[in-house]
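Trainee: As structure tokens, here come the structures.
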Structure I
Amino acid sequence: MGGEMRNVGVMPHVLKRETISAAEELCRWLQERGRNPRVLEEDAGAMKYEGNVLPGDRFIQDLDLVISLGGDGAMLRACAWAYRADAPVVGVNLGKKGFLTAMDLGGMYEGLEEVLAGRYLLQERMVLECWLREGCGGEPHYAVNEVVVGKRELQRMIRLEVDINGRYFHYYAGDGVIFSTPTGSTAYSLSAGGPIVDPTLDCIILTPICSHSLLDRSVIISPDSEIEVLVERERVMPSLSIDGREEINLAHGGKILVRRAARRLSMIKAVGYSFYSLLREKFDFPDSGK
């Protein structure tokens with residue numbers, strides 16, 4: 001597979017000088033190795049790059065690999081483009097936590113040599129598919145981490161009815177609800193009190209945000225379930241957030257459908273990667289003392 005990775009998309013965090021410089025150097029490095037780096041047209045203005053600059057629809061055509069440079073936010077953006085192209089994505093961490101990335105900047109070239117040679121671990125991660133119903137739009141949205149149904153106003157609470165597989169489940173009053181993938185369990189869902197879930201599993205994690213009921217807790221839902229959220233407009237402007245990137249105002253309320261997407265995201269990790277070792281490192285778990 002490594003020999004097939006000819007067309008490589010390079011996606012830096014365009015607001016950080018360090019990532020821009022690293023991306024410019026990476027493009028030259030890829031060209032020297034006979035690869036065809038390409039950059040999104042919307043990113044090219046921040047870079048000193050005069051090579052293959054393409055608009056989005058052409059950027060994803062025949063794409064073999066996407067490389068993200070930045071933190072988890074940049075990685076989520078790259079994941080969205082990789083998912084559209086049905087190409088694997090690998091992240092170089094220049095941020096803080098780096099839960100989604102595979103290598104740090106210091107080991108970037110050594111790590112990418114391994115990737116281009118086909119020596120890596122490929123993980124297929126579950127993705128959520130979200131549909132806006134009742135006149136809100138006809139195209140699905142895809143989330144690697146989470147779909148959040150919340151509100152704009154801080155002072156008031158939002159009321160949401162959640163149905164699972166066509167049956168009423170619960171009525172939430174508070175700041176909203178998070179529907180997370182296992183990959184996203186260490187992100188917003190965790191901050192709201194949700195569980196940590198092995199990212200190779202398939203399930204949907206429902207976590208309420210600041211619920212007005214002390215009895216409301218996270219619920220782990222079968223990945224085969226279809227979840228509908230009835231959003232009441234009332235006095236609060238409800239909103240939909242997809243991986244923290246896309247924010248959609250739901251001016252007229254309506255229904256939102258959340259379910260597992262038919263296709264998965266291919267995420268590259270280094271050989272020997274362990275999610276549990278990563279947890280220990282990122283959360284600074286204490287040693288056993290042995």
Structure II
Amino acid sequence: MTHIHALDPGASPLDYYGYELRRHREAAGLTQKQLGDIVNYTGSLVGQIETARKLPTPEFSERADAALGTDGMFSRLVELVLRSRLSAWFQQVAELEARATEISTFQMGMVHGLIQTDAYARATLGALDLTDLDDRTAVRLARQRIFEKDEPPVFWMVLSEAALYQEIGGPEAMRGQLAHLLAFESNPRINVQVLPFSAGAHAGLTGSFTLFHFASDPAIVYTEGYGSGHPTANPDTVKDCSLRYDHLQAAALSLRDSAELIRRVMEERYGEHRDSGGDSVA
């Protein structure tokens with residue numbers, strides 16, 4: 001096992017977190033197992049986090065703060081740790097999400113990462129690469145903590161109806177994801193509209209995009225390719241995408257009708273058990 005003096009706290013946010021966790025644990029006179037018992041995790045996991053071999057979670061960090069009396073230090077630090085584990089090209093986007101007062105997104109093929117469930121996120125991230133899947137899933141879900149701020153952003157998503165039928169992660173994962181979307185019905189800060197098949201040709205046929213609005217800075221449009229992201233504050237691009245988004249919202253179902261469609265698809269397509277051949281069974 002790596003010794004604490006061999007762990008360079010300046011190497012990365014993860015190394016710094018591990019260094020500080022061991023320093024505070026030892027100052028409290030606790031073994032890894034004792035701290036694990038207090039925070040309801042294994043001593044082995046504590047050791048892996050201390051040696052920068054495992055990512056801490058926000059839940060672990062909150063419990064570590066309570067156990068070690070660190071006044072929220074680990075809860076603050078874990079945000080930096082998780083953001084640092086994002087792909088270099090995506091880190092700027094996570095910063096935009098954290099600063100935005102309003103986020104408006106059109107999604108053609110899948111639910112936006114900010115409102116994905118664990119199972120759905122795991123399935124999308126693991127489609128071609130299972131490496132470090134637990135950690136990558138945790139990093140994606142950690143972005144959703146922006147909605148826990150004192151003043152969270154207003155989030156609008158226009159989602160193509162096709163995404164309701166694209167079975168990502170299997171029927172159970174899809175049922176959970178659609179139920180998660182319905183859970184926002186009474187939350188005025190997180191809004192989901194479905195763009196129905198009946199809309200036909202629409203203003204978003206070119207692809208998915210996201211608009212970020214800020215309290216004092218110019219708006220930014222973000223589009224994404226394979227392994228690359230493209231944020232821009234070009235006024236013409238922002239103006240064009242803002243107009244497109246207005247038309248997409250106008251063509252989409254109302255919030256209430258969207259929820260009804262989501263509920264119907266959830267029950268009719270994912271609400272029954274199916275045999276190995278895909279046929280419905282009682």
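Read-outs throughout are calculated quantities, based only on the coordinates presented, and are distinct from any laboratory measurement. Since the structure is predicted, the reported quantities are computational estimates derived from the model, not experimental observations. Cβ atoms are built from the backbone, for glycine too; each structure is taken alone.
Trainee: If log10 I(q)/I(0) by the Debye sum over Cα atoms at q = 0.16, 0.30 Å⁻¹, for residues 35-74 alone comes out at -0.33, -1.10 when worked out from the coordinates, which of I, II was used? Don't skip to the end; give the middle numbers.
Mentor: Working: I: -0.42, -1.20; II: -0.33, -1.10.
Structure II accounts for this read-out.
Trainee: Further question: 0.45 is what came out when FRET efficiency 1/(1 + (r/R0)^6) of positions 171 and 267 (r between Cβ atoms, R0 = 35 Å, to 0.05) was calculated for one structure; which of I, II is it?
Mentor: Values: I: 0.45; II: 1.00.
Only one of I, II returns 0.45 for FRET efficiency 1/(1 + (r/R0)^6) of positions 171 and 267 (r between Cβ atoms, R0 = 35 Å, to 0.05), namely I.
Trainee: Here's a follow-up. Quick one: helix-only ellipticity at 222 nm (-39500 (n - 2.57) for each DSSP H run of 4 or more, over all residues; to 500) came out at -14500 when computed from one of I, II, so which one is it? Kindly include the intermediate steps, with their values, before the conclusion.
Mentor: On the way: I: -5500; II: -14500.
Considering all the candidates, the number was obtained from II.
Trainee: Here Cα Rg over 2.2 N^0.38 Å has been calculated and equals 1.14, so which of I, II was it run on? The partial results should precede the final answer.
Mentor: On the way: I: 1.06; II: 1.14.
The read-out was computed on structure II.
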